[in-house]
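Structures follow.
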Structure I
Amino acid sequence: MNLSDEDGLELVKLARTALENHIAKNVKVTVPNNIASKYNEKAGVFVTLNSYRRQVEELRGCIGFPMPERVLYDAIVNAAIASATSDPRFHPVKKEELDQIAVEISILTNPELIKVENPKQYKDKIKVGRDGLIVHWRYGSGLLLPQVPVEHKWDEERFLCETCTKAGAMPDAWFHDDTKIYKFEAIVFKEVEPKGNVVRVSLTT
């Protein structure tokens, strides 16, 4: 999916409008016809909310849909609301917090199963700064977006271990024969500050 910086601005604004309408007014945003018709391709989406309450950036919520099961505009609206209300790590966002929260959206490519003959090859099949990961194991799954290892300065092995941990597994679960690893890429746009300018995020290390 090709998205321009103008597209990114429109989509981040859509996410913020959906967030503010739900939290401040308890209504679901009505998406304009021109936006709905323009962004009607199905795609995986995550919306991340970052709080600047203490003058530093802190995660405030992140929810999304890894698979392309919803059209883009609908996925963004629903992910924005869910990030503010349904992330089990945080209390729901309150109205008075809205001016302290910056919005980030990630539009995902379709997850691709990584095939290897030996689990040691996984490190050579992924690249920090390009790929996000999904780990499926016998008791669950977990996902980390491509920007996460960049922000934490992880290498590929640490990225694999941390994604296993996110899935509720031991860090070395990627060595197990019944564990499946998927990779995907993402286009990321975010507000540089709450309600601020929208930029495309470079994921290169």
Structure II
Amino acid sequence: MVHLSENPKITCRCNACELTLSDPTPKMSVLCACEDCRQALSWAAKFGGKKPSGLVHNVYLRCDFSEIVGREHMQATQLRDDARSTRIFCRHCYACIGIDHVRYMNRVFMVQPDHCSLNFELSVKPTAVLFLSDYRGSDAPVPTDDTPIFHSFEDPQDYARYRAIPVVAETFSGPLGPPTGHTMSDLIESLKPVDNLGLTRGAPP
């Protein structure tokens, strides 16, 4: 459920960076245990960002911004040389205000509501729990309901099974008109060069 605001915004915690959304309706959400999500947030926590706890709540939103404020305070980052995701952090409070991935194709972007500020309410049931094989805790806090769990996507059949979930298929390949404003690619291009954090895969978060 979304309680709409007249100007739905994602901001960092110090209000230096701001994305105004053309469409704040969530496409879907997931709970993610992947190393990349937790490693990136743990890196940011060293500089004042909020430390991740347990699974990371990720929500997918339409990649279409009517206004972008505070570009000079934003930092585009990738975790390592082979990264496929680009994360936008505030250089002051190290909140993560958006994440792009090569597979999103400027259709959607990902936001982590626990690690930024929103002026609208996002409450959407997780579609799946992803990458549970990356979780290092003895007991991952997974939902107790019927939310499907995917331990990894190394098996192409598991990835195909995930992409066959109707809301997933709709989010990543369903009909969608062109954006009316700025996209994540536009934003990332304006922030180049992208900072390579040089984080080691498998290192403690």
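Summary of values
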read-out: Origin of the derived value 0.98 (Cα Rg over 2.2 N^0.38 Å; candidates I, II); value: II
read-out: Test item: relative contact order in percent (Cα under 8 Å, 6 or more apart) calculated as 29, pick one of I, II; value: II
read-out: Given -8000 for helix-only ellipticity at 222 nm (-39500 (n - 2.57) for each DSSP H run of 4 or more, over all residues; to 500), calculated: source structure among I, II; value: I
read-out: Structure responsible for 12.0, with mean count of other Cβ atoms within 10 Å over residues 111-118 calculated and labels I, II on offer; value: I
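Where a number appears in this text, it was derived from the coordinates with a stated rule and is not lab data. Remember, predicted model here, so these are calculated numbers, not experimental data. Cβ atoms are built from the backbone, for glycine too; each structure is taken alone.
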